[in-house]
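For reference, the structures are reproduced in the following blocks.
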Structure 1
Amino acid sequence: MAECYLQALKPDWLVESAGTRARKGEPASRHARRVVAKLGLDLSKHRSRPVRELLLEDYDRILVMTPLQQREVPVSSELLSSLRGEERPVQDPYGGSEADYQSTFEAIQYYLDAWKEREQD
């Protein structure tokens, strides 16, 4: 959901996502697809990738949602919440209800919107 939303905010950027515990090739969950569709976004082509498949050194910035993910990523990364000067986790809704996905997506929007606003100043 974060990749999809950030790509919509920054269409000229290359935005990619990967999971520290993801299995390769899984589609986005039904709940995730429904939540982002409310904003006219589309996750139908999304497929999961394990972070270990990426050359992380090639990326300018790596954002993670939780401190555990930060410890599991083998290069420098920062918490998504740090975009608002906070240090709080954004919970992974995997396996949860649509309401859980909605709550997580709202947190993602909150933090990424702050980044966009800061860059417009």
Structure 2
Amino acid sequence: MVHFHHVAINTPNLEHSIAFYKNAFNFQEYAQWDYNDKSIAMLSIPSGGFLELHQTAPKCFRNNWLWHISFAPDDIDACYYKAVACGAKEFRKPFSKTIYATPTHLTVRVAWLKGPYGETIELMKEMN
């Protein structure tokens, strides 16, 4: 059996990113270390798994290899506006839609944000 462990993203300011994800999504600091001249922090996600933040020098900062990270809060709307209050930029306000997938259609509530360094954050909850 395979379980999700973590997703890693780059950030030019580790402490600011740690504070954002702790305040906006209630993640908890799990571990922090240095590796090859870069600082890394791992935050635990309350429902399981981790978000790993890699501090990268601003001149080297690139995050275009990652399409988005997605979280599934119980209340999309409340989580969206809390993240905005914590500094996220509104990208697409919460909305509901049906995804006509196979073998089954999915009815979801979705929202999109930009994190403090431009990372795309999706909030998604299946309503089926």
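Computed from the coordinates by the stated procedures, all read-outs in this text should not be read as laboratory data. Quick caveat: nothing in here was measured; it's all calculated off a predicted structure. Cβ atoms are built from the backbone, for glycine too; each structure is taken alone.
For the read-out mean projected area of the Cα convex hull in nm², a value of 7.4 was computed from one structure; give its label from 1, 2.
Computing mean projected area of the Cα convex hull in nm² on every structure in 1, 2 gives 7.4 only for 1.
Taking helix-only ellipticity at 222 nm (-39500 (n - 2.57) for each DSSP H run of 4 or more, over all residues; to 500) from the coordinates of each of 1, 2, which one would give -5000?
The read-out was computed on structure 2.
Going by distance in nm of label points 7 Å out along Cα→Cβ at positions 9 and 89, which of structures 1, 2 comes out largest?
Sorting by distance in nm of label points 7 Å out along Cα→Cβ at positions 9 and 89 in descending order puts 1 first.
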